[in-house]
1. A value of 1.4 was computed for distance in nm of label points 7 Å out along Cα→Cβ at positions 59 and 75; which of P, Q is the source structure?
2. Looking just at distance in nm of label points 7 Å out along Cα→Cβ at positions 83 and 99, which of the labels P, Q belongs to the structure with the highest value?
3. Given a value of 3.0 for distance in nm of label points 7 Å out along Cα→Cβ at positions 43 and 147, calculated from one of P, Q, which structure does it belong to?
4. For which of the structures P, Q does the calculation of Rg and Dmax of the Cα atoms in Å, for residues 35-138 alone return 18.8, 52?
5. So FRET efficiency 1/(1 + (r/R0)^6) of positions 27 and 91 (r between Cβ atoms, R0 = 30 Å, to 0.05), computed for just one structure, reads 0.70; which one of P, Q is that?
6. Comparing structures P, Q by mean count of other Cβ atoms within 10 Å over residues 19-26, which one has the largest value?
7. For which of P, Q does relative contact order in percent (Cα under 8 Å, 6 or more apart), calculated from the coordinates, equal 18?
8. When mean count of other Cβ atoms within 10 Å over residues 11-18 is calculated for each of the structures P, Q, which structure yields the highest value?
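Values quoted throughout were computed directly from the atomic coordinates according to the rules given, and no laboratory measurement underlies them. Being a predicted model, the structure only gives us computed values, none of them experimental. Cβ atoms are built from the backbone, for glycine too; each structure is taken alone.
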Structure P
Amino acid sequence: MSDKHGFLIHARSEPGVLHELTGVIAAHQGNIASVTIIEEGPPEARVYFEIELPGAAQPLLEDLRTLAVVRDANLVETLQKIYGKRIIVIGGGAQVGQVAIGAISEADRHNIRGEHISVDTIPLVGEQPLADAVRAVARLPRARALVLAGSLMGGEIEQAVREVRAQGLLVISLNMAGSVPDAADLVVTDPVQAGVMAVMAVADTAKFNVQRLKKRVF
């Protein structure tokens, strides 16, 4: 069984650096679960890897440090362990704020019991910006659920919702005008309750299961 480890690497900012880093990782049979270039610009870049390894992490760390392009390398806690699953809330500012109240309060209850759930929000207006944001959630690491908080959403946003649902993302919509509620997994009228239900749906410490619900509008 492989364990996942976090590696934070300070390296020279030049062509071919990622190739050298990943070559060493492959030599240790490491599976790169995620990689992020945190900061890039001459003369140095910071690169964060989450790597699944069949053995200890220290030998890989030592080999990475021997590379000429590496200034420093350290083992760090993974973002999964620190921040855990992510709830993303997108929409109008007032509704987003109310959803966040419910989600943060419920996440706190589960995190005290050993969960790791974080809540991210962004107020946005306009059909295309919202549709772009919905599609981008599927590219965010550790995102498990999306809450759409607004009073009117449809058109391209509805299509984006169907696309991300097909990729396995749970989508909860406020009960609003437009076609987005028809495309969502759940429709919740009260924004605070929508935030609570989003967290309950992804928490391992909750007994709430979306698939067992006998209705999808609340």
Structure Q
Amino acid sequence: MPVILVANPKGGVGKSTLSTNLAGYFARQGLQTMLGDTDKQQSSRTWLNLRPATLPKINTWGTEDNGMVRPPKGVTHIVLDTPAGLGEDQLKDLLKITDKIIVPLQPSMFDILATRHFLEELAKHKSVREGRVSVGVVGMRVDARTHAAEQLQRFVETLGLPVLGYLRDTQNYVQLAAHSLTLWDVAPSRVEKDLTQWETLLNWVRK
């Protein structure tokens, strides 16, 4: 059961956008998908609660009698959204069940500097160091043709991490989120440019 963790302690970088759309992709493929929300604000869970029942189902956490969370029965793919300020202890716990980590990062120097420490510390964890957990970076709200994108690429390369793609700054994500939809819940012609930008990321996730 693949578990994809979307993480960056920096706030406002697009973690929930990535998490909800990735879960939406899995669900559209007919896979039994769970979107877990480890953030106290529960933004992703609120989004799920408003999701139209006519769309492919995305499950949320179940709870044992002792309060422990568990995936619903039959789930085959898990996406975990994480909070800003993700702590080291929580990260250690999440790494025990994680297969891949996607780090969303905006290409400003301030965001890069704020994320550098997290990526460097992440690389020190044994599961990452030994390759049992794969890590990739996604440029958020960026035009791949700009100097900012080149700056992001150079930064990530110094850490030996793959850039999984660049997602453009578009109102599509904002408008879809407002209706608890994903790119895969609307006509492809409406979001054609955005779907193309997800191809490299999805290929990496499916490996």
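1. Of the options listed, only P reproduces it.
2. Largest calculated value belongs to Q.
3. Computed on structure Q.
4. P
5. Label of the source structure: Q.
6. The maximum falls on structure Q.
7. Source structure for this number: P.
8. Answer by largest value of mean count of other Cβ atoms within 10 Å over residues 11-18: Q.
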